[in-house]
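Pasting the structures in now, so scroll down.
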Structure P
Amino acid sequence: MAKAKVVTRDGISVAVEGTPEEVATLVERLRAKSTQINDETSKSSAQKGRRHLPDLVEELRKAEFFKTPQGLSDVREKLAEGGHHYPLTALSGTMQGVVKKRNLRRFKQERKYVYVQ
C-alpha cells in the first residue's frame, strides 16, 4: 500500500492511500488540474485573444504589405480594413518601435516618412 501527502498551493493538505498506480494517477491529475487552473487565472478576460498593435503590424510585414513604401495613413487604412481602428498618434509610436527593432526601414519621401521592408 502506497501513501502520499499532497499539499496544494492554496494550503490544502490531502493524504492518499492506495496502490502505487492509484496514488501516481491521483497525484498526476491534481498536478494537471492545478496547472490548468493557474493558466486560466493568469490571463485576464480582457486579454484573451486580443492582438496588440505591434503584432498587427508584424502580420502586415509578413504578408509583404511593406514591399512598396507605405505611409502611416496607408498602414492605418490597411488595419481599418481588418477592423482595427487606431489613431495616427498611436500608430506612429508603434511604427517607430518596429523600426528600432529593425523589422522595417523608414525614410522620408516627399516630406513624409514611409516604411518599407
Structure Q
Amino acid sequence: MEESILKTVKQLIGVPVETTDFDLDLIVHINSVFAVLNQLGIGPSEGFEITGDTEVWSSFTDSKKLAGIKSYMVMKVKLMFDPPQNAATIESYKELIREFEFRSHIEGDKEENQND
C-alpha cells in the first residue's frame, strides 16, 4: 500500500494519484482529521499535519492501529470532500466513524490504566 498519506487518501476516495487539482482541498481536510485524531489521543502529542505528498503514515504513528486510522481518515475526508449521494451510505460512514472514535476512546482509557 502507498506510504504517502495524501496519495493513499486520493487513491481510496477515487481521485487519480497523478491528479493534483484537488490537493489543496484534500490537504485541508486531511489536516482537519489529524486535529480530530489528536483530540482523541492518537498520534504525536504535539499534533500532526501534512503539506503535500511527501509525508508518510509511519511519520504519524507506528501504531498497530494504522489500518483503522487509514479507514477513519478516508471516511472522514470522503464525507467532507465528496459525500456519497445515497443517504444510507452516508449514515453507514457516520456509524463507522462513531464506532472508530468510541473504540479509540476505550483504547485510550485502557492505555491510561496500564500506565497507572
Structure R
Amino acid sequence: MLINELSKKTGLSVHTIRFYEHKGLIQGLTDENVRTNNYKQYDEDHVERLEVIKEAQEAGFTLAEIRVLLERWYSGKFSKEEQLEFFDSKIAEVENKILQLQQAMTRLQEVRKSIEEGECLATP
C-alpha cells in the first residue's frame, strides 16, 4: 500500500508517518526495479508498528524511548526481564511526575486561599 492508504488505515497524517520514517521508527520499502518515482510501499507490519507507536506515545514514552522499544521488540532479543525493567522505569517516571503535579496543585491551592483571605494581594 502507498502512504495515503497507510494514513487512512492508521488515522495518522501522511506528514506524521513521514516524520516517523525520518526519525527511523518505520521504514517504507522501495522497489529497486522502479527508478521513475520515489514511492514507498507499506504493509500490515507498518500498520502494526504505527499502532505501537501511537499507544506508546499515549502512555508517555518519548520517540527515543519508542525507537528503543521497537528495536528490541522486533529483534526478538527483548527478554521478559528487560521488558519488565523497561516498563517499570516508565512507571516510576510517571509516578514521579504525578507527585510533582500534586505538589504544584497543593501550592496553587494555598496561594489561591491566601488571595481569597486577603493575605496575598497584588498592588498596582
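Given a computed value of 81, 23, 23 for Cα extents along the principal axes in Å, which structure among P, Q, R does it belong to? Checking each candidate, the match is P. Taking distance in nm of label points 7 Å out along Cα→Cβ at positions 27 and 99 from the coordinates of each of P, Q, R, which one would give 4.0? This figure was derived from R.
Read-outs throughout are calculated quantities, based only on the coordinates presented, and are distinct from any laboratory measurement. The shown structure was predicted, so the numbers you read here are calculated from the model rather than taken from an experiment. Cβ atoms are built from the backbone, for glycine too; each structure is taken alone.
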